[in-house]
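Down below are the structures I want you to see.
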Structure I
């Protein structure tokens, strides 16, 4: 039997503020390239920590590298390299501190130019 025949995977794109643990909890919740767009990333991480049963994979652009690379390619020069819609900015260490307030960081990777963290929730209801 192939792996795909044994694994049931569901995928949903949704507004983070509309997700509920009753309907949207999963063994692995992926939140990629979202938190930098939110005015309240703390609220989002609280929601994500309720949804992840038990793992959360989250990624954000690594600053200031993200802006520097944008400027090097001639993009968003009048915004000092800031991508439109990015209202939060984290260096790797600051992002890991933020995550640590809500989850345990299990592993971190830094593919250029992102910070990607595999996390485990502290509670497993």
Structure II
């Protein structure tokens, strides 16, 4: 059995929160990237990785999920970034709001802080394409 409360969420963008991004009619024009920073206590890293694996397995079953990759800071850092791709913001919204995903998130170690935000690729001439 996991904790009854969700992990602490700290928005990356104070003006456009994840909640704002998921309200009403979300931008359904193409793929979105979820960047999610996790700050984990060093003693909780192993538990965090187990829960991340289980939670991502839940996400992989959701329509519109494309991929996920977890990155860890070097030199013994316990800061992680998850980079996940969904077909659209609407697909992410539906997946994020499933009871299965919500209950799996409740299993994260209690002092974990996460900062999720949705992004779209931006074209910059001579640098990157969208």
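Please treat every number below as a calculation from the coordinates, not as lab data. Since we're looking at a predicted model, the values are computed, not measured. Cβ atoms are built from the backbone, for glycine too; each structure is taken alone.
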**Study point:** Structure from which 26 was derived, relative contact order in percent (Cα under 8 Å, 6 or more apart), options I, II
**Key:** I
Review point. When FRET efficiency 1/(1 + (r/R0)^6) of positions 17 and 73 (r between Cβ atoms, R0 = 35 Å, to 0.05) is calculated for each of the structures I, II, which structure yields the highest value?
Key: II
Practice item. Compare mean count of other Cβ atoms within 10 Å over residues 9-16 across structures I, II and report the one with the greatest value. Key: II
